[in-house]
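Every number in this text was worked out from the coordinates using simple rules, so none of it is lab data. On a predicted model such as this, the values are computed, not experimentally measured, just so you know. Cβ atoms are built from the backbone, for glycine too; each structure is taken alone.
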Structure P
Amino acid sequence: MLTGVTPPAAPHAAPALRRLLDLLARGAAAEEFDRPAADARRAGASAAELTEIAEAAAVALRIRRTLGQHRVREAQLTALFDTASDLAALRDLDAVLRAIVHRAKLLLGTDVAYLSLNDDAAGDTYMRVTDGSVAEAFQRVRLGMGEGLGGLVAQTARPYATGDYQADTRFHHTATIDGAVLDEGLRAILGVPLRLGARVIGVLYAADRAPREFAAAEVALLSSLADHAAIAIDGARLLEETRAALVDLNAASETIRTHSEAMRRAEEAHDQLTDLVLQGGGADDVAAALADILDGGILIHDADGAELARARSGPLPQPVPAVSASRTRGRAVALDGTWVCAVLAGPELLGSIALTGRAGLADADRRLFERAGVVTALLMLLRRSVAETEDRVRGELLGDLLARTGDPGTLTARARRLGVDLGRRHSVFVAHSEVAPRHRLLAATARSARAPHGLAGLHHDQVVLVAPCDAPGEAAQALAAELGQAVGCPVTVGAAGPATGPAELPDAHGEAARCLSALRALGRAGSGGAVADLGFIGVLLGDEADLEGYVRRTLGPVLDYDERRGTDLVTTLDAYFAAGASLTRTKASLHVHVNTVVQRLERVGRLLGQDWNVPARTLEIQLALRLHRLTRGP
């Protein structure tokens, strides 16, 4: 052998080495790399040749393992890139989660893969998506933080793996979790955290139904997939939240547009109604305009329930309960298909408006209807201001007429400016109520005075009405009923007339006042009439007879005896005649013994004469008794 020259390969080694290269080239199984050495041994290869072939086979196997590892790593990287690409293309959160779990199952070749997400509000992690699972209980299981393998991963943000979960004492076992794992038949489980920065949002799992040890490379692979998955989940969640925000934004924009349109319509309607009132329009004009705007029937009532106006609706009493509810709530309310809104000026109730024919009322129309209540309040305040001014002027004229203040010609001219013709025949009415406040009775009387072009006011603390009328008795009865309904309690009205001109009205007023006193004394409260309606008493009142003198002449001795002795013979006489001259009924009404009644009547006989009980005398005595009650007042 020459120095520096490579010796030729042994005759048996060279073919073996070529065969090893061929095996590497075609990726043969590991056991095939032992055959070249075996064939060379059978062919008579020397020990040196067999050693060389064995060393070459070992190198070839190392090369094969390295190539295999590279191919696996390449496949895993390719799968990760494909997963990242697939996840990036997904926009639906559910689709993202399903893709993550399915890819984990394929990459690790496990029986089952699943994913749980943390519930920050509940403080646990719950099963969200599974692939390969068959047990319903497993698919619905929830794990408290630190419970089971998944709860520990979620709590610590570290991956955990077990070859046999049921036998692994590292984990906090619970009956619920162990039962679910047993139902699914799982043994080996690998769980890695889904992390967004330092925050854990869930856990990704791969599991087998047979015992298995997960290699570090598999843990790293599943962790890499979990990192991609967490980003994709966050992106899908953000996209979903963005979509929801866009939907909310669109809805808000539509709501704003609708609200703006409703506000514009309400403002236009408010301006229209306000201009109508300020230009002198009345309740009828407002009702008609509002009926057109709201496409329904409108009724306007005052605070006493009197109808002021109506448009596109039949008569309808004021719904008092609904008005009260609207006043309390400060908004319109519905009652039996009718919408009602109280008309207020601060806390004061001025009246109400009712909308009929609109059972269903949108919020915009309801607010418009409520705004119409404000305009109606303006109308009523203007009407009241004008009415109060006019009533004050009319009341001042009435006071001057009844007090004979001023020149008759001047009074007549003042009346003419108010639309009152004192040259016509007028009657005078004096009204009284035991219950209703005087200002309320005066307001109702003033309303009654406007229609016939009359005058109403207070004179000597009495509510007085002067109105064109030729039949005061009938008119007084009608006025008592009208005022009683307006104030909600009985009203008594005395009347006199007719009288013509300023000179006759004061005397007529005096007669009407005496008539009112007579009606009250005779127990006819709540009715109306003139002196002609009171019979003989009316004749006496009308003639201004000496009533007190008549009473003294007829009953004087009895009155004097009662005054001196402190007795009450007059009351006994009243009770006796009221009982139809029955001693039994008289003693019952006086609550005394019948002998006491007999003794008192004997005393009356001695004072008035023994003929006091004959028909002619009893008529005079009964009349005197009534006049005595009248002159004393009710």
Structure Q
Amino acid sequence: MNVNESQSPVQLVNTYLPEGAELVTMSTPAGQPAVIAEDVTGDRIPEISAVYRLDDVLYLLVLKFSGGVWRTMARIQGPGYGVTLLTAAPVTKPERNNLLVGWQIGSIWSKLSVYEWTEHGLTDVAPTEMSYSYIDVSDWPGPGGPDGRAELALWIHDTGEAYRTEVLRWRDGSFHPAEDVYPAYYPEVARYYERMTESYPDYPFYWYYLAEAQYRAGIPQAALHSVRRALGFAQPYPSREALLTLERKIMQLPRVAELLRFSARTAEGIRWGYINTSGKMVIPARYEDAKEFQKNGLAIVRERGKYGLIDQAGVWIVAPVYDSISPFSEHRAVVTDGGDCKLIDEQGKVVTKSGYSYIADMREGRSVFCGAERPEESVHTGRYGYLDSQGYEIIPARYEEAGDFGGGKAWVKMKDGEYALIGLDGRSLYEYEFEYAGPPGDGLLVCQQQAGGKYGYVDLRGQVRIQPVFTSASPFRRQRAIVNTAESDTKRYGVIDDSGQFVVPPEYHDILDLGEERLALARAVNPEQPSIGLTYAIADWEGRLLTDFGYTRVSEYQNGLASVTDAKATYLIDSSGSAAPGYPMVEGRGSLTLKGDGLIEVQVARRMSYLTRDGRTIWRDEDPTN
């Protein structure tokens, strides 16, 4: 095939456009021309597909290389005014690509076309009503693994930032729900709604969609908790009857056995394995290190100094070849290999195009990365940008600092004295010229107007809302922020509301946000020597003390319970600050964590054990853990 290698697909397409036409630029990846080179005819020779605009009308152009030249294979008029998707994937047949185009017909709506190559040319097999707000396309694994055909996950806007999700597969000439891959895809949907319920706990529709996603993911315990939270609202969404129906369906799900870590001393040293909730060994203690199983059914383990991933049968899903693996976030995990950071998917495939010196966890389809020094490429060494879930540098590395996305916005530092909030496409939404302007929380940013000055808060437009009177300040969360007013090394922490008024007076050596609208207030055991230690009391969101200052260790709240340690024992307290009835009290200093089937993981005096709620031991570590 005598193809001009010096000519890119974009350059080639431009030579075939009608006069006055221009290539469409896609919104994802931001700024990328709507041009791809993929085989859609099955002859293993890539065709070039592109979308262009002429006289405010969109057209799909497909070029095929034949007889030594490029020829127009198809030219199809499309709806809408933009393109949100242009890709190829085997949707209707294994090993035979379809051409997928998302025609933008509204601000958050796109019409999906799924083109199949036939003897009559390209045919759109998608129904006319198939539209989406967001879309994922992948061959997710069912019980027998991937089947060679891609499923379509459509996110369809409902209300607020809530979306109805459908995962579809082509079968018998039309699209049908792909229920066998729900356990592979819906954990990510559940994680999205977990974030939304954390940010907006009083919005019933997020709890409904969280419960539905957890149900489809096959996580019955979590789904029951969520649907009952949804039922607790005065005006349940979508209706009380719909929620009760969902609750009954959740109750019918088989409960998945949870595997728990355990350690044992062997001739090679401490090794880790997994037991079930009855204390029976399921995976022998053969790993040098082992993390808890994640919701996707994978666990990070180390063998011969390298990390890999196993499933609940102990089968290697990713061989132990990495120096480290982070927990999965949005179907992606960060791995390190010889100093390079990369992103992998849940099948272990590396999705990044090269290695980086740093990659953060995926948040809202974006991961912060730091450009590594590569002389052959024009990369900003030591600067930060963002990758998308496919590993593309969707926002270039041009920032001195960068934070995770939340609510469609991320905080970045452009240079000294210049900060901004950017959108998912990298556009600056708001810019700030201050000595420091911190990440947003509840629409306010921590701000320092001059070097060495005090901290206050500005709104998204940079207007001062709370005067700079604090020596340190944290971002707001649910209309509360922890601040310090001390002028010397002695700390004087308090909590303010979003009007700047103190809810908790600034008289504490430390304050912890425990989640679920609870705080831990700390006083020094000896005010003259605060470094000796602190004692904590629990307070509610209005600053009212619920307990005395008797705790030396306090965990965050989860589902209404927190682990605390006093001078003698470790136990669980409820949201009132009282010892939670029906749970054991363990002698010594440590932590208690609730597990499946009502079990409690105990970490006390560097020893691990598992107890039932009535205090019966089902497993105990006979040797100190690392």
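Among the shown structures P, Q, from which was the value 68 of percent of Cα pairs over 38 Å apart calculated?
Answer for the origin of the read-out: P.
Out of P, Q, which structure matches -3000 when helix-only ellipticity at 222 nm (-39500 (n - 2.57) for each DSSP H run of 4 or more, over all residues; to 500) is calculated?
Answer for the origin of the read-out: Q.
Comparing structures P, Q by FRET efficiency 1/(1 + (r/R0)^6) of positions 18 and 410 (r between Cβ atoms, R0 = 35 Å, to 0.05), which one has the largest value?
Structure Q comes out on top.
To test your reading of the models, identify which of P, Q gives 2.7 for distance in nm of label points 7 Å out along Cα→Cβ at positions 130 and 146 when calculated.
Here the read-out was taken from P.
If mean count of other Cβ atoms within 10 Å over residues 338-345 computes to 17.1, which of P, Q did it come from?
Derived from Q, not from the others.
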